[in-house]
Structure I
Amino acid sequence: MKRIVGIAAAVAVIGSGVLLAVPASAASSVNLVAPDGVVGVQETLTAHVSNTSGIGAEGTVTFTANGAVVGTDTVGPSQGYDAQTPWVPSSGGGRINVSASYSGGGSDSTSAYISTVGSTVSISSPGTAGAGTTIALNAQARAKVGSYVPTGSMAFYLSNGRTIGNANLNGQGVATLNYAIPAGTNGNISFYATYGGDRSADSSKASPTTTTRVSSQASSVALVVPQTNYINSSVQLTATINPNSGTGSVTFVVDSRTVGTANVANGAASLIWVPTSLGNPRVTATYSGGNGVSASSDSKIVAVVAPLKADVITIDPAGAQGAILNNATYVLANGASVQANISSASGTPVSIAVVGPCAYNQATNTFTVQGVGGNCTVTATTPGGNGFAAGRLVFSVSTSTGAQTAAVSAPKSGTYKKGKTLTLAKAGTVTNVNKPISWKVTSGAASCKIVKSGGAVQLKLVKAGKCKVVASAPAIAGQWSAYSQTWNYTVK
């Protein structure tokens, strides 16, 4: 059996640049067969490669429709020289230019007539409603064959042929029209719809009618279900009954399968539905009636799609051993800052929330500890999008006592001449947390004297010998450790 390559694989093969070509000396020819078809219905394109001297090497045939690549297939001694690819025309109502090009030389082109696809329409309305209320009419246009989803608009009618409005189709081919039932209406009222067609789908015949029983004493049911749902994920179905004095039960049905029945309490009933297949099912809630309130129903056409991918948030602090993991603890001292690279797999913005003695600067993606008194909790979130669900990453920052620093100008330890004066710092110099610095000669006081002169703290070297000078500032309990720095000088 030949291997057929779809459009995604075709792009990969072309992008790789590793097509095997027939030697230039072998003149080849391509014979393309492209059958006429219908929009949305899969067809098969076939191309036969041949030459007079025999091919003997592998090559690739690339198929295009109106200039866009739709697939590739390889030919050669082991596969044979008939290339094929599936093709689903996305538009109809005219001729499509189709071509096949062989990597070893030679091509052929032709055209295929792609017909518009026929359409059908279904319509639904609430089973019962009260006069003077507004009800939702839902109509869906479908292609008779294939995968095409009709676009355009739907026209809605009463059963006597009077037009009551038009509505555009959504991405599932569903149109909704809100219809106000005239006050004083009593009895059955029926509706139908017709689809006007688009450039690829034919207009439809009138749909079968749907009937709503109207009474001045009738109840109404409002079914609440998300428009988009995810396969194998729980969905809450809720039916609200009006008037809320009604008792009884509500039966929930998806297409023809009963999901379950729930009792009415305080005017509402609900249960959980787990979709198990993709598509556009009709969800119906049918109220049994009770306590003098009549039976009624409501239905909606919804979408069931593939589940979203989980978003992944990455926070990678500079200099750390890799990105921070969920529920991990990152240690920072008081006053310390760290800048991080922050991103999400979805490409959507990452929001940061901080609780505790820490701060986050969004402009620079920098975390800073602003005190000691417990851990900080950092929560990073994304809103979801681009095919991803909302993301969340939580981690802790463990705070510890910070080290005080100060800007002093004392020369480095070493040997200096007697009579020289060394400048240690500006007068009134404080640490980074505004603690004043004290200067003291702890040994060798006969050789070195600390004085204040000219707005500076200075050390006079008055006698040969050795001295030790210490600069210090007190600690702040639980926040900052004490500041201490020592210099050793030899006077000669």
Structure II
Amino acid sequence: MHYRFGVGGMGIAYHCALAFAGIILLGAPACLADGKDGSRAKPSRAEKTLSQSPTSYPELTFHTKPRPLHEHAVVEDWPTRLGPHYNNISRERPLLKAWPKDGLTVVWEMETGNGFAAPAISGDRLVFFHRIGDDETVDCLEAETGRRFWRHQYPTKYEDKYSFNNGPRCGPVIDGDRVYTHGVEGVLTCLSLRTGEVHWTRHTSKEFSVPQDYFGVGSAPLVYGKLLIVQVGAPAGPTVVAFDKMTGDIVWKTASQWTSGYATPTIGTFSGKPKIVVFTGGESDPPKGGLLTLDPTNGNIDFRFPFRSKNFISVNASTPVIHDQRVFISSAYKTGGVLLDPKRSEGGAVVWRTDDMRCHFMTPILKEGYLYGVDGMSKSNTAIACIDFSTGKGKWRKLLNWVDSVNMGGKNRELDLPFGDGSLIFADGYFIALGQYGHLALLDLSPSGCRELSRFSPFIADETFTSPILSHGLLYVCQNKRGLVDKSPPKLYCFDLRAEKHPS
């Protein structure tokens, strides 16, 4: 039997996510010593459930097997926050285009702890990073069933300054048989994907004297060759650190520039040479931050462009979009966006500026010469927008509000909820949108406008900030907060998005 969930007479809460991986040889574990500064110390407690075969547990509810993949289906892993191509785009196909009115089929669901981190997926393994009680927790699950292979935990005392939840912000990064997590207090850990054993760990906030930022540590690491690139953002330096991904040893450090932002480092090629591209800017007085391009061999800064809101309480959180040797960066808080040419000097690098794409934390998606993203940051005035990548001119801006009929306290009510600080991914010709209150929609976005094809509400809960993730025809969605209607706990959900038959 297939179970489908929507919001009709009652709200239903759901939570889920995903990410991606590559394949490399497993290196020998590095020795761990207890450093006085805590940089190489093992967590004081590690709890593991190790198993070659996945097992069920009380928080997991399995509903039904997904549809089989078509013999010619194209599938991909999702190794990190922005997916297999670092751009929120998946090449998967075919996917279900006509969603049932009562919603996509739920394959499994897992009650989770706190956090905003999306999982990562490699093959049949999904890694999820969240906080249970006073422990940051890494769970390795079977992607199609939710059953657990292993769990790793260590203690945390983090308390958010602005009363957002106290869990991790950075999703895991999978690279071969290595899993990298960066906790909300700066605990950087390298684990075995197969067993969950710790290869090495460092405490970046303690080691580099980084004070707690507005929302804790929120920039996920980047694997590049033999390096693990981490945006540290220490006030006295370094800004970026490259670790040996196998041993955890420091390879290079970038001199002090700006404090850490919440965008993920990425890779660009300029004049035939690869560069690490980092968008920094978190808590600092006076406010400062901006774009850096770094030489991946030594961390030297090749290009620097100051860009940050003048608001004190603000961050740069949208990962740069790189195309045709140009870089688009954007920020909310009345900042806007700018297209830069890093081959030019800092003063002459601006190609255009725009106020039509002010991204809070979603990374916009470039499709056929146009950027599609979430403009703004207030619930009432945040919209999906389209701008021309060549000119920066806005094509359209669409405010989305969706009405849900619910039963609250025995009374039927209609909730009119905005898209808000939602997110988009693109696959098989269409955009999948996840709104701030949990609405899932299939959208056809083009320079001519926004057309809604399908929509349902798997749950109704605020702070649905984690982007949906797609892998092997399955969609993973995170509910980060307790349900508004049914008070359901945060959950990780797996939906079946596989096409019923291959299109002719």
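Results, tabulated for the structure shown:
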item	result
Test item: distance in nm of label points 7 Å out along Cα→Cβ at positions 225 and 473 calculated as 3.9, pick one of I, II	II
Entry that produces 0.40 once FRET efficiency 1/(1 + (r/R0)^6) of positions 153 and 265 (r between Cβ atoms, R0 = 25 Å, to 0.05) is calculated, selected from I, II	II
Value 7.0, calculated as distance in nm of label points 7 Å out along Cα→Cβ at positions 113 and 377, assigned to which of I, II	I
Identity of the structure behind 23.9 (criterion: mean count of other Cβ atoms within 10 Å over residues 105-112, calculated), options I, II	II
Per relative contact order in percent (Cα under 8 Å, 6 or more apart), the highest-valued of structures I, II	II
At a computed 1.2 (distance in nm of label points 7 Å out along Cα→Cβ at positions 369 and 393), which of I, II	II
Structures I, II, by Rg/Rh (Cα atoms, Kirkwood Rh), for residues 121-208 alone: label with the highest value	I
If semi-axes √(5λ) of the Cα gyration tensor in Å is computed and equals 75, 45, 17, the structure in I, II	I
Parent structure of the calculated result 0.75, given that FRET efficiency 1/(1 + (r/R0)^6) of positions 137 and 281 (r between Cβ atoms, R0 = 35 Å, to 0.05) is the read-out and I, II the choices	II
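Values in this text are rule-based calculations from the coordinates and carry no lab data. Remember, it's a predicted structure, so these values are computed and weren't measured experimentally. Cβ atoms are built from the backbone, for glycine too; each structure is taken alone.
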